[in-house]
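Colleague: Each structure below appears as structure tokens.
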Structure I
Amino acid sequence: MLPLIMIKLTRLPIQLTICTTISTLTGLAIYFHEWSQVDLSTLDRSTFITALSATATLVALFCSLSIAWILFISQQAKGERLAAFDLLKSRLLDVQQWLLNLPKSDGRDTCLALAYEYSMLELSELPLIERGQEHEDYCEAVAAGLESSDINTREFFLNSLAHFSYIDSLLNRIGIISIRQILMRVFIETLAKGVSLVGFSVLILIASLLWYTPFLKNIFVVASTFIAIGSSLLLLEVWVDLRRHYDDELDFVESSKKDS
């Protein structure tokens, strides 16, 4: 499990607070240079632009790699969702054919009603929030059928339970994939922070090319400190996001080892 402090460091208000605090302390150190021994007299324009450009280049590289990774993960999740939906439709067709080949009975009609209800679902309607009345009727019929003294009735509901249990697992799989697609917003928000840092860096670079007076140089250094601290926190956030994604992809055996 990730430490709580690392998770908190990925939140925007805390990140802004840390960046602002350190930048303010940097400004105070520059202002009270006689006490802090900070000397910016040797910092020329070319050195400043080179240092800030290196930081902006690293963040821009992160943004480009993040875009490719986000697109890959989102397309992978979309493909898995479509594959699970196709398999669901195929299994429902098998169940319907099996039920239609059986003699008419109340139990068969209840199972058919549930199968038809599921077969009418579209991918945009999944995941299901509520299963509906047909599912409740089926559960009641299964509970009564398994307690029946008729061996044929018990065998029928055992077979139907095997079929619909697999269908329910497919519906749950689609639900989990849908949740993963929703959680992609976290990675997009991280990418947005990186893009903002790159944009801020470009503005500072342009300003330093046009105006590099002794007074503005101090402001540029403070702004560069904000960008540098923000970039460090951004890299930490990327690691936390990747670790969360990795933990979610673990199977149950490996996950139990991780938590122990």
Structure II
Amino acid sequence: MRNFSLYMMFIGILITAISGNWIIFNYDNVTIYPKASYVIFGIGLVLVAVTFIMSRFSTYREISSKDDKRDALNRWLMANYPVNKWLVVLIILPLVIAPFYSWLLLYTLIKWYLIAGSMIAGIIFILQGERVEDDADWQYKGKTKKMLDLIDYRKHPFNISLILFILVIGSFILSKHWDIPLYMDASGNPRYVTTLPISASVMSALMVMSTFIYIINHGDFFGFRKAELSYERVMAVHFGEIIMCGATLCLLIFTWIISLYSYY
């Protein structure tokens, strides 16, 4: 039951990331978002929350004889990432064909490729290395320890990236609903959405990575066995959040201030 709930959590966070990015990328293409777009986004969030509760009330069953795919992953990394040439062709071929149909299609494919690549790279970063790591917390005390416990993604999947991503998606949806365009006051007042999706999309990959920390810390995942991640690795994710979430939050606040000022 524990592993099933974690698989469903992963599906939930992927639904959240994919549907959220669709909302961002299609800001200029719709007058108002179809109801299905934000309903699917909500389903992803509910799935993450429900499966978290399920994982808390289920137990993990250790299987000592079970193989761990980390060994194969580490060998692959040590061999300098050898990749099947036909797999490379299948990945690159759509990028070669896309310009003959539409440059917009090529641009869209590149954006989705970058998001998927960032997610995969983040998951590999979490899975690489030995299965059992030193999970001893740094010796913080008082309010500092309480704050760090709140953002320890080994204990819960509700990371800062997820919370801020919800705010970004909510802003885009409300912008259409209230008919308040999102703008950026630079170079002749171009559309703000030309810059915010870059930050928000990278942040969505970080969101998936942060949620995966909880998943692999509490159960097996497609042959990769449960592992206690080191506190240093969690802090590395926080370092990425400082950069991406800080930039995204500042852009979001700045945009709403300019948009509301222009509107009223």
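Colleague: Of structures I, II, which gives 28 when relative contact order in percent (Cα under 8 Å, 6 or more apart) is computed from the coordinates?
Modeller: Going label by label, the one that fits is II.
Colleague: By the measure distance in nm of label points 7 Å out along Cα→Cβ at positions 103 and 199, tell me the structure among I, II with the highest figure.
Modeller: Evaluating distance in nm of label points 7 Å out along Cα→Cβ at positions 103 and 199 on every structure, the highest lands on I.
Colleague: Sticking with this structure for a sec: Could you tell me which structure in I, II was used to calculate helix-only ellipticity at 222 nm (-39500 (n - 2.57) for each DSSP H run of 4 or more, over all residues; to 500) as -23500?
Modeller: The correct label is II.
Colleague: To test your reading of the models, identify which of I, II gives 34, 24, 18 for semi-axes √(5λ) of the Cα gyration tensor in Å when calculated.
Modeller: II
Colleague: Upon calculation of log10 I(q)/I(0) by the Debye sum over Cα atoms at q = 0.10, 0.13, 0.20, 0.23 Å⁻¹, for residues 7-126 alone from the atomic coordinates, which of the structures I, II produces -0.51, -0.82, -1.22, -1.29?
Modeller: Corresponding structure: II.
Colleague: Kindly point out which one of I, II the value 1.5 was derived from, the read-out being distance in nm of label points 7 Å out along Cα→Cβ at positions 23 and 111.
Modeller: Label of the source structure: II.
Colleague: Among I, II, considering only FRET efficiency 1/(1 + (r/R0)^6) of positions 183 and 207 (r between Cβ atoms, R0 = 30 Å, to 0.05), which has the greatest calculated value?
Modeller: Structure II comes out on top.
Colleague: Quick check: 3.3 is what I get for distance in nm of label points 7 Å out along Cα→Cβ at positions 15 and 215, calculated from one of I, II. Which structure matches?
Modeller: Considering all the candidates, the number was obtained from I.
FYI, it's all coordinate maths here, none of it is from the lab. Only a predicted model underlies this, so the values are computations on that prediction, with no experimental measurement involved. Cβ atoms are built from the backbone, for glycine too; each structure is taken alone.
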